[in-house]
Structures are given as C-alpha cells and as structure tokens.
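No value in this document is a laboratory result; all are computed from the given coordinates. Computed from a predicted structure; not experimentally measured. Cβ atoms are built from the backbone, for glycine too; each structure is taken alone.
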Structure I
Amino acid sequence: MAPGAVEVEVPTGPVSTVEQLKATAAQPELIRKPLKYSGSLDEYRHFDVTPVIGTEFPEVQLTDILNDDNKIRDLAILVSRRGVVFFRNQNISSDEQKVLGQKLGELTGKPSTSKLHRHAVSNSKRGIAVDEDGKLDDEISVISSEVNRKLYGDRWNPNSRHLASDGWHADISFERIPSDYAILKITHVPEDQSGGDTLWASGYEIYDRLSPPIRKLVDGLNAVHHQPTFNKVAKEHGIDLIDGERGSPENTGYDFKAIHPLVRTNPVTGWKSLFGAGHQVTHGWIEGVTPVESEILKKYFNQLIYENHDLQVRFKWNTNDLAIWDNRSVYHTATNDYEGKRQGNRVVSLGEIPYFDPASKSRREALAAENAQV
C-alpha cells in the first residue's frame, strides 16, 4: 500500500497537543530586529502596481543580480515590504531559481535547517519535467493545470460552479516550518494568451482593517492549519506522498497539520499580518474560542480578503514571467478561467517558526513612523 493511503484522523474540536504547541509557539530568541532596504535596486526601472501591494521590474534579469548578495538581500526586503514583486520574460533556469529561493531566506536570517520545500504531492513522482531536458526535481513544484484537473477535479475546470474566492491561501502553512518566500515562473500560458491570472492579497492590510477591540482579541491567539486533501487524493489516485524531511527536520509525517499564531510578525519588516485565514484553515480552527466563534472569525477574515479589491493585486502572465512573494504576509489564488494548458515551476523556501511579537507594529503604523522621520 502506498504511504499516501494512510488515513489521518481529523479532530472534532479545538484540541491541540503540547508537542504541536511547543513546535510552533513564539519563542523570544526568534524575535529579531527588522531589516532595512539599502536602495541597491533603485537603479532599475520599477513601479508599484497598487499603493498597498505589488511592485514590478519590467526590464531587469534576475540572472544579472543573482551573485550580488546585497541586491538579493534588498530584493528579499522589498518582497517582504510590498508582498509580491514581478519580473517579465526571465531567462533564469530551474537550478538558478532554486539558488535564488534559498538565498532570499538565508540573506535575511532564516535558520540553517530551513531549506527548499519538497511538496508532498507536487513532486518528481508525478513525472513532470522542470525543463526541456526532462529533468525531475523534488525541490521544484511543477504547477500544472493538467495535473490539478486530474487530481482535484471540478475546482480547476473553467466551467466550475465553485466560488473563485475559495482558492485564497498561503503556501504550505500546514507544515510546522512553513514558507518564507516563493518563486513562480510560468513556462506555459494558455494557447489563446488569455486567462490564468494570479491574484495576491496583503495580510498586512487585512490586519490594519481590524478595529482595535478585534485586534486585542486576535493578538496572541493560535490557529490550526490543516490540509487533509493530500491523503484523500493519494488514496483516490493511488499515489505516494513524501512524508519525511520536506525541507526541514520538523516537516514530517502525513498529518499535514500545524499550529501557528493567528497574527504573525514578519521578521524582515517587523510588521503584523493576519496569518490564520483562507483555504489553509478551512479544515482547521482558531484556538481559545468556541467552535462557533472560530467559524464566525474565519468567515469574517475571509470576507476581508474576498471583498476588498483595494488590498489585492492581479497579474497577467506571459511566457517566462516570474513572481516572488512572501508567504508570511500575503495570500494568493489562481484564476481557473481557461481551457488550455498552464504550467510553471515554483520554488518554495522554508523560513522560521512563526511567531507573534507583541511589540511589533502594523504596516500602517510602521510606515507612518518612517514618514515622520523623513
């Protein structure tokens, strides 16, 4: 029997284990001073796509700055501040994409044990090559519309009746050591060049839109992130799952469940972001409140993502376009409105144990303080 056929018992209520809490509880030694952008990327033409989220560099090639640690560090800081950064028509190879993914975290202080994520499902066992030479690589998740339609069914079809907003999520937050940065390069766009856009939403701005009493409630709470779909898909399709050392010693097993702060402090910016929303907590819950209260809060947080288009940015892909985002502070979702093939290579870097620093500021508070010092 394939390991993926292992059944995972889903808890019926908000119960956590001491072991899980120890793995994800905020620890004072994790809290570090925010990093400052040095301005090394200002020489390249760029623009903010929206006031709140998204910056685009329409001309620079990432391969030209890959060996400049100061520029890569500044790039990581910019991504963390702006949520997502876009690059057009990139010549970066899959191996170079992996180097970039690891550098972004290393140069901004992630633990030495955090490497590149090996996705339990989207790995080399699906037999999809990451380049024209047929290379298979567990550290690259091939995002394939054909595979998604096969494994996940109607939700990925253009004529689906599912609400498109159901797709909002942050990558792999079900892991005990989740992602810091992700890099997606789209290698195939739909044949008619339309459809397949990706949207990102700012977790910083979602937190800023909470009233002071609600902030006081959610600061310091934990949320259970759970992804039971992988075991279901493995059983239905007879596929093997990767269970051990998925980029970090802590990321093992088939439970695909972790407890993280509901409000997370991004160590690069020092800003608070709402972390416990979207698809990753659909099967989870918020701890410290009743089950009914948990569902009410989850619904409200999702509403803030879904219904505020002014905290979102939408990106239309062309072949070889690339996006880098900070999974600690943004949500994203694909748009499944096309018939043809869409495929890309995604590198997901692992970061630190998520934590909440009570002394950290919201994005608006931090920017106001920065502007006051100018």
Structure II
Amino acid sequence: MNAGAAAHTYVITGGGGYFGFRLACALRKGPSQRILLFDARPPSEALPEDVEFIQGDVRDYAQVEKALRGAACVFHIASYGMSGREQLNKKLIEEVNVQGTENVLQACLALGVPRLVYTSTFNVVFGGQVIRNGDETLPYLPLHLHPDHYSRTKSLAEMRVLKANNSQLAGGHGVLRTCSLRPAGIYGPGEQRHLPRIVGYIEKGLFKFVYGDPDSLVEFVHVDNLVSAHVLAAEALTEKGQHRAAGQAYFISDGRPVNNFEFFRPLVEGLGYSFPKLRLPVSLVYFFAFLTELVHSVVGRVYNFQPLLTRTEVYKTGVTHYFSMDKARAELGYNPREYDLKEVVEWFRSRGHGRKHATSSVKKLILDVVLFVVIVALILSFLPVVGQ
C-alpha cells in the first residue's frame, strides 16, 4: 500500500445517498484528496471528476474489504430502515445495520485503516420519552424499549463501533480510532428520503391535521451542518487533533429546538397550501399508526404500501426530545450555521411542485371525506362498547 496515497483517501459507505454525496463534495475541496463512494446504488447526480464510485453491498465482506483498501478514514453512513415501510423490514435492517457495520469494522482492522466515523442517530437514547437538553451522559435506551428495529440496530451498531476504539490494527501498525455522530432529522434542498414524502402528502391533500402538544420541541440538522460535523470529527481522530474524539459520541443538530409542524409551516405555505388547524392527541395518532403497521404485516407481502405514519415516526415528531450541542462545540469545534426552508421551497418549486389551481374540487372533497371517516373511526374505537 502506498502510504502517501493513503494519507488522503476517504471512503464513504452509503455514499450514493443525499448526505454521502454532499459529504464527498465537501471533502474534495481539500488538497490531494481521493474520495471513494461505496453504495448499492450510484448517486443521482453526476460524479465530480475526482470522486469515484464502487457499487457494492455492506452485507458482503469481500466487497467491503475491496472498497476500503488504501483508506485513511472511513465514514460509515450506510444504513437501512429509517422511515416509512422500510422500518417494517426487520431482516434487511438487521443485515445492513448490524452485520454491515461489523463488516466495516473488520475490514478497517484487517486493512490498517486508522479512523472510522460512524453516523448514528438520536434514537439510540430516545424511545418516546420526553428529553429536554439531553447530553451524551444519557444511557442507551434498553433495547427492548425501542419501538422500531432501526433504532435498536443502530444502538447495537454504535455500541460495537465505540467498543472497537483503540483496537489493534493488523500488522501492529497502530490502532483504530472511532467516534459516533448522532444527527437529528436531515433537511436541505434535494433531500430525497423525508421531504418528498412530506410534499407528496401535502399535494395529495393528506396533510389535514397536526398532533401532539403545540409546545413540544424537536430538532433538525441542515445537511451542510451535518457535513461540517463529520469533517470535524474525522480531524479530531487524527494525531494533530489529539485523538480527542476517539471513543466518543456526539449529538448533532442545528441547535434550535422547534415544534415539528411549525418547522414545516414555511414549506406548506411556500408551496401554496393552507396549514392545518385540526390538532389530534399523540395517543390517537399512535394508535392509528399501530393499526397501519398491523395491516401492513398482514398484506405487506402482497401489497407493500407506504404507511402514512409509523409508531416511531409519531414519537419522533410529536414528543419533545432535543439535545445539547455543548460537547460537539467544545471537542469538535462544531458551530452550526442558521438555515431555514426557503431554499427547500425553491428547490421543490423549480421542479414543478406547488398548489395547482386546476386540482379537482371533487377529488379534494373525496379525500376530505375519507380522512374524516378515518378520524371518526379512530375516535369511536376508544369508546366503550355498550353491554360489555
């Protein structure tokens, strides 16, 4: 292995996704950087000249080892099951998040890769309980209390990554230094996982209610702030950075707690729609999500429909949980910039989204009636049955 070349080689697993690609574009600004993206699918955007792509699967150790050969730092972003119907595929979630992470760790040790930055999630400590200004001293949520398999497997993977810190590299060439970043929900122009789904609900007339306490607070992180945190974490694992991030976990967000639905108000109104006035209790919406998951478990193999909401998504959006950035600021030098949704609105509008005045009033009426019937049915399901 050419040591000089390895000094500037970065590998990003899951690099074909939105965040991985943005991270690659930021890393390539450095001198003599070699950036390699490893993913099952290529990026949706054209690759810059100095960014390479290798198609592969983190579940296959041989493919992982091939991709990581010569790397000086690995950003392990690849995961599965974060939202929607993906959350219900437990087998694939387990294989990607747990076995895939183990493959990355073993390849780093075998190939002498000295640094690994793992992209985790807030949910390793959160399972629906209220958390205000939590910090990294919070214990992991007990595995059996996680309402979804994604969060459970991300906890297992993060524990394994941090435990591997200071593990001896093959050939006696130093040790592996690892850290974990726990981001909030990611947003930014071009984000492909959450925002298109939300806009789809808005345009189909399904966004007719909000839920939870209007004072409940959650957090988000702009993609560029998350990119900055990853670059800083990688630097803080080097000798120059005094290895200060080694073995550590960090919460990462914009550092501005906000009500989940108020956060998206500029997007709703910016696309020309009215913000809903109906507010439902979290318990009612959670029960609806439970019924939806129950139906999916029965018919999912025949018709793999997209649930309107899952139970975990109800907790994530309707229950207060936000975290301190103090540790990330002090140890990584993380200083999030302020962003809003204006650029996101402009991105969607430039691609033809926005209220179409020609929308059929009959279609809108039908959707309103269906939604009303669903809500009434849910409310009635909580009422006692006469004679019992």
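Where does the value 2.6 come from, among I, II, when distance in nm of label points 7 Å out along Cα→Cβ at positions 279 and 311 is the thing being computed?
Only one of I, II returns 2.6 for distance in nm of label points 7 Å out along Cα→Cβ at positions 279 and 311, namely II.
Comparing I, II, where is Cα Rg over 2.2 N^0.38 Å highest?
II
If we compute relative contact order in percent (Cα under 8 Å, 6 or more apart) for structures I, II, which one ends up with the highest value?
The maximum falls on structure I.
For helix-only ellipticity at 222 nm (-39500 (n - 2.57) for each DSSP H run of 4 or more, over all residues; to 500), the calculated result is -7000, so let me know which of I, II that is.
The structure behind it is I.
Where does the value 2.6 come from, among I, II, when distance in nm of label points 7 Å out along Cα→Cβ at positions 223 and 239 is the thing being computed?
Only structure I yields this read-out.
For FRET efficiency 1/(1 + (r/R0)^6) of positions 111 and 287 (r between Cβ atoms, R0 = 41 Å, to 0.05), which of I, II scores largest?
Sorting by FRET efficiency 1/(1 + (r/R0)^6) of positions 111 and 287 (r between Cβ atoms, R0 = 41 Å, to 0.05) in descending order puts I first.
Assign the value 3.2, calculated as distance in nm of label points 7 Å out along Cα→Cβ at positions 199 and 231, to the correct structure from I, II.
I
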